[in-house]
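Please treat every number below as a calculation from the coordinates, not as lab data. Model, not experiment: these values are computed from the prediction. Cβ atoms are built from the backbone, for glycine too; each structure is taken alone.
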Structure 1
Amino acid sequence: MKTTTYNPSPLEIDFANALEELQNQIAEKLQDYEIVDFDKNTSVDNPLVRITLEDKEGDRHMVIVKIIQKPDAMI
């Protein structure tokens, strides 16, 4: 299937949504951290997912995932 829109692409949006749906399973894999906030922005080119984590000492950390689909011609 050819991608006709990249800003953002449907695949990028679906991938961000999938990460949000899987946040509980992701949290289970993070032994020393708890997910305290999950923020997703799919309205921008290259959607962002920001995950705020809290460690066992109560310190907060943020992981940012930027989702970028390469144009089909570049593969």
Structure 2
Amino acid sequence: MERSKELKEIVKAIGNWMKKHKNDVCFYGEFVAFKGEECEVVDDIMLAYGSEDTIKIGIEELKKEIKKAKDKDGFVNI
């Protein structure tokens, strides 16, 4: 699947941010776009950069924030 222009721009922006901070950064995440009732994935990327321990700590903290932030339907917007 070819990534959209917009997703490529996100990746470019992340690269610029990394350059600004001389690669002294850590990030992880996933961008996914769906289509239709079957939720077909039409645009996606999974990213991670940094020390494994830092990423694992961040993911655990994100899990805690998700539990606090989700609404009654399970939707999260942090």
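A few notes on this one:
- Structures 1, 2 were shown, and mean count of other Cβ atoms within 10 Å over residues 8-15 at 12.0 was computed from 2.
- Value -7500, calculated as helix-only ellipticity at 222 nm (-39500 (n - 2.57) for each DSSP H run of 4 or more, over all residues; to 500), assigned to which of 1, 2: 1
- Distance in nm of label points 7 Å out along Cα→Cβ at positions 40 and 64 from the coordinates reads 4.1; which among 1, 2: 2
- Answer label among 1, 2 for the case where P(r) over Cα pairs in 10 Å bins from 0, in percent, calculated from the coordinates, equals 19, 43, 25, 12, 2: 1
- Highest-scoring label, criterion being mean count of other Cβ atoms within 10 Å over residues 16-23, among 1, 2: 1
- Here relative contact order in percent (Cα under 8 Å, 6 or more apart) is compared for structures 1, 2. The highest value is that of 1.
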